[in-house]
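Colleague: Below you'll find a set of structures to go through.
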Structure 1
Amino acid sequence: MLKRVAILANGGDVSGFNAVIRAIVKTAEENNVECLGFIDGYNGLLKNNYVKLSTADNASGILHKGGSIIGSSLNANVFNYKVVDENGNVTYQDLSEKCVQNVKEDEIDCIFTLGGDSTQKSARDFTLRGLKVIGVPKTIDNDVACTDITFGYNTAVSVATDAIDRLHTTAETHNRIMCLEVMGRYAGWIALESAIAGGADVAIIPEIPYDINKVADAIKKRQAMGKNFSVVVVGEGARPKGGTMAVKATRDGGAGVINAQLGGAGERVAQELEKLTGLVTRNTTLGYMQRGGTPTSFDRVLSTKYGAKAMELALDGVFNVLTVLKNGKLSYVPLEEVVGNNKQVGAVQGGTAESNVRLVTMDDDLVKTARNIGICLGD
């Protein structure tokens with residue numbers, strides 16, 4: 001008999017976190033199940049810091065709110081956790097057993113992990129420690145394996161599309177090239193879909209190493225048609241042929257996590273295009289605007305469906321899975337399938353050959369559509 005469950009939100013914030021939380025809590029209450037929320041993701045799990053969630057109190061009126069009412073942790077790898085002693089010495093320790101102990105002492109029957117690739121990798125690792133886990137796919141990057149779409153993605157695309165609409169007017173008024181750098185890390189979903197939705201002329205994505213001369217040629221072709229302006233969307237993980245991604249900074253977060261902070265891809269493209277075309281070129285980096293604020297109606301519904309489905313699975317005794325949307329239908333897949341070949345416990349970094357992230361493929365309808373309507377992809 002399911003009596004008590006817990007939710008944790010992990011990774012970068014997205015619009016839709018609260019909608020998932022609300023759906024899980026409401027479905028739990030309909031079945032007389034108590035619901036807890038760990039504060040700040042895996043950090044809260046480690047510190048056993050949680051609150052009771054209830055629609056009579058803190059889980060009410062949150063459907064439209066961005067962010068997460070229970071916070072979220074960034075790069076909290078409890079399997080390789082940064083510990084600083086009283087002398088300032090830094091070591092990395094596996095503290096996962098402390099998390100397992102907390103769950104057992106709290107008599108929690110299942111944990112819902114709301115997060116992306118790295119979050120679900122840690123969730124899988126906890127199943128090996130004996131915990132019952134159900135994952136819910138979150139990320140604006142839309143790169144979680146085995147599902148067609150993640151919650152938070154649609155809102156991010158909508159924000160990027162609005163930015164493209166606004167940049168269009170400046171580009172046309174001043175005869176400029178306007179570049180927009182968007183998030184997505186190693187995946188080009190946001191860049192590609194917003195470029196199509198916003199009527200951009202060029203979309204540069206991580207999956208297609210670009211030839212800047214091909215991009216310049218496409219813009220010159222527009223000039224020859226009397227169009228002395230262009231809009232270029234650049235994914236933050238974009239890289240030129242034979243080159244590397246633009247890295248803004250590198251932190252020391254220990255092994256098994258993403259330490260590279262991407263940034264600068266849009267500015268790099270802008271500087272090169274100005275030299276090659278002679279047009280004044282400016283870059284706008286959209287940044288965290290894509291993460292915050294009110295979720296779209298699509299994300300509100302998707303998040304609610306995911307949350308309700310996750311709780312339904314728990315009630316049915318189906319654990320150690322990820323809720324997914326495949327071909328328009330809610331379903332689930334084993335977390336082992338989501339992890340793919342990234343089997344090493346504690347190694348949660350995404351974007352590697354073993355991490356099984358979902359990238360844009362050349363046979364995807366978005367790629368075909370972009371090519372059909374004349375969007376230059378830089379190749």
Structure 2
Amino acid sequence: MPTYLHNIETWNPEYCQPQELACERMQAQFEDKRTQRILRHIYKQSEIDTRYTCVPFSEKQADPLFAVKQGDPWDNPGTGARNRVYRDVSQKASVDLARNTLEASPFDAIDITHVITASCTGFYNPGPDYHIIRSLGLSTAVQRYHLGFMGCYAAFPALRLADSICRSDPVAVVMIQCMELCSLHVQLDPENTEAMVASSLFSDGAGCAILSGSAPAPGKSAYRIDHLASTLTPDGEDAMAWEIGEHGFEIVLSGYVPNILGENIRHAVHPFLKDGGTYPEKIQTWAVHPGGKTILDRVGEALELPDDALDLSRDVLRRYGNMSSATVLFLLAEALKNQPTGPCAAMAFGPGLTVEMGLFQPVNGEPA
């Protein structure tokens with residue numbers, strides 16, 4: 001019995017920051033002209049127009065986390081202070097997003113049997129899964145799972161777990177949610193170019209979806225999960241990593257990551273598509289995680305995709321930046337709005353280097 005991805009809802013925090021303004025704010029934290037020039041170059045090359053953040057980073061609104069006084073350089077808060085903001089923001093946002101997702105779905109609260117959450121930008125317990133159950137009136141017998149600290153690819157393990165549950169239990173209805181507040185982990189080290197790159201890319205957002213073994217209702221669209229797979233590149237373990245530091249979570253993001261993916265992605269994707277019963281020319285929608293402009297460039301070149309094949313990914317990058325694990329759900333949600341008729345190949349990358357892939361077929365509920 002196949003699993004269907006019935007609906008996907010997304011969330012972003014209230015502060016929408018133009019990339020040009022973000023660059024100015026970051027430059028103001030450093031007196032060194034060389035660092036300011038490096039920042040201007042990095043932000044200009046990002047191909048991001050706007051990003052969302054749960055903290056304002058604004059001269060007009062001194063934020064309790066980073067800005068101690070208006071006009072002064074930002075404070076460099078400890079990990080505990082950053083995580084408390086994650087707790088306060090995500091607790092409410094996760095419940096609101098889950099409620100919106102449930103209301104937009106064909107299911108009622110009593111139907112939900114499992115809740116799966118994923119995040120790599122904060123931790124607390126009882127976590128979002130607990131508050132979703134309590135606030136939405138789900139059964140207290142709902143089974144809960146949390147996938148933590150995986151990085152940008154975590155939506156796929158969540159989908160794989162939900163798919164396994166639905167295939168083994170015909171009455172299962174699974175809610176998955178990826179919540180990432182990446183902006184809480186801005187690093188202010190002028191010697192760390194990788195941190196500067198990360199500060200130009202990452203953004204805040206969340207995605208939520210409901211999956212079951214039931215076909216979509218009449219007049220409704222959904223994705224059928226046809227194939228999911230995971231692999232590791234032969235090298236790259238040190239090129240991308242994510243660790244907990246004294247002042248937030250610290251990312252290792254080597255400039256070699258796009259080249260490593262470019263050299264290996266074809267060997268991962270082509271066998272994956274073959275196992276799923278298709279090949280690149282049959283893919284209508286490519287939902288490639290926009291880890292950055294250069295990553296999209298290298299993946300497109302390596303797979304020999306048409307120039308417009310990654311327009312969806314580039315558009316999400318331009319409008320939202322890189323929202324870590326939530327980004328794939330944004331891509332799939334945007335893809336469904338276009339009423340596709342052919343298969344969608346989605347993929348995301350993360351520490352390891354890990355490559356996660358999914359093959360989805362759009363389906364429409366038949367009229368009664």
Structure 3
Amino acid sequence: MQYVIRTSDRAAFKRCRRRWNWSSHLRSNLEPTRTAEPLWTGTGIHFALEDYHGHNRYGSPSDAFRAFTEACRKLPKRLAYLPDGWREELDLALGMLDYYLVWLEGRDPLKTYWINGKPQVEVHWEIEIPWDENSPFAWRLDPGDTIVHRGRFDRVVIDEHGRLWIVEYKSAKRFEVLHFETDGQCSTYSWSGSCLYDQEISGIIYQQHRKDVPDEPKFLKSSGKYSTNKSQLTTSRLYRKALINLYGDIDIVPSDNIKMLNLLHEQETEDSDKFVRRDRIERSPQQIQAEGAKILLELEDLVNDELPLYPSPTRDCSYCPFVGPCVAFDDGSDWEELLSASTKQREEEPQGWRQRLPEPGKLQLQQVQAKPPVRLQLPPGQ
């Protein structure tokens with residue numbers, strides 16, 4: 001028998017055993033019948049960045065996302081992959097991706113690593129985990145059993161010194177940075193990347209995209225000036241353009257606006273602003289070795305058919321796709337009926353949309369316009 005362990009599976013197991021039991025391919029292998037908007041949008045953004053930083057068949061990330069959307073619309077009903085609010089999510093994603101190109105201006109786009117004419121984007125990998133009779137979980141396995149660890153790299157890049165980095169994309173409502181030191185995914189990717197490319201991985205570049213787009217600086221009709229409100233979602237580039245459009249010369253801009261411009265500039269770096277952020281995360285050989293030891297210890301539970309399965313309630317349970325059956329399980333209701341009605345067997349390769357991608361130049365969604373991230377409107381009378 002072959003046991004397939006995935007990074008996401010390990011995370012789900014440690015988060016909640018009951019959810020893992022229902023969702024894992026090692027167990028019930030269930031997924032919600034309806035696709036959640038964040039999952040759909042994240043998948044599309046991953047594909048858009050995969051295409052743009054790879055062969056760039058569609059010419060821009062936003063057109064690649066349009067192609068993804070068209071492909072999802074072509075799926076047969078049984079494989080439907082469009083969430084209810086897909087049109088709003090499409091508009092948001094296009095704005096995010098258009099802004100990403102603006103964000104890259106003057107910044108290092110990172111150089112994608114290529115092997116034999118193939119860009120290292122959306123890299124699926126599989127590594128066999130060796131075991132013997134001395135392994136802590138050996139008593140649960142038969143002599144011919146194998147264990148493989150599978151995963152996927154969003155992108156692999158090479159720097160000016162010839163060092164490899166693995167890029168991981170995330171899109172969310174806010175940036176998360178406090179988990180980097182203990183994030184097992186970063187350690188696992190450093191280990192697996194070194195095995196896959198036969199050279200040491202320098203680290204992980206964690207690239208986050210905030211699910212929002214910049215606003216134009218707010219113009220105050222009462223004062224005839226641009227707002228200095230620190231909470232407005234804009235950028236130093238947009239604010240500077242607005243000031244120059246209004247005053248003609250940055251040297252005659254009021255001091256309070258200059259202070260606001262400087263504040264915005266101070267909040268932005270080579271690798272971040274309010275909407276896109278990159279963090280470089282390194283792992284020492286000792287940390288990578290420790291993560292390998294954790295994988296081996298976890299396997300004793302992951303391959304245990306008699307493992308006790310219990311939930312781990314937190315405030316995040318309201319976002320769990322299994323919350324209904326879980327509550328019913330505990331209150332004595334018919335949880336099996338609820339589970340059956342709200343889930344389906346997970347597709348082994350839920351990417352049928354890839355086979356339905358339109359040819360470049362033949363997109364049908366060109367008329368859908370994103371919120372322009374860089375258009376400025378002059379104040380009245382200008």
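Where a number appears in this text, it was derived from the coordinates with a stated rule and is not lab data. What you see is a predicted model, and the numbers here were worked out from it, not measured in a lab. Cβ atoms are built from the backbone, for glycine too; each structure is taken alone.
Colleague: Mean count of other Cβ atoms within 10 Å over residues 122-129 computed as 14.2: which structure among 1, 2, 3? Before the final figure, lay out the partial values.
Modeller: Details: 1: 21.2; 2: 18.0; 3: 14.2.
The value was obtained from structure 3.
Colleague: For Rg/Rh (Cα atoms, Kirkwood Rh), for residues 202-337 alone, which of the structures 1, 2, 3 scores highest? Mind dumping the intermediate values first?
Modeller: On the way: 1: 1.12; 2: 0.98; 3: 1.25.
Across 1, 2, 3, Rg/Rh (Cα atoms, Kirkwood Rh), for residues 202-337 alone peaks for 3.
Colleague: Thinking of 1, 2, 3, which structure, once Cα extents along the principal axes in Å is computed, gives back 79, 53, 43? Could the numbers behind the result be given before it?
Modeller: On the way: 1: 70, 48, 34; 2: 65, 48, 32; 3: 79, 53, 43.
Source structure: 3.
Colleague: Taking distance in nm of label points 7 Å out along Cα→Cβ at positions 242 and 330 as the criterion, which structure among 1, 2, 3 has the greatest value? Let's see the in-between values first.
Modeller: Values: 1: 5.2; 2: 1.5; 3: 4.7.
Going through 1, 2, 3 one by one, distance in nm of label points 7 Å out along Cα→Cβ at positions 242 and 330 peaks for structure 1.
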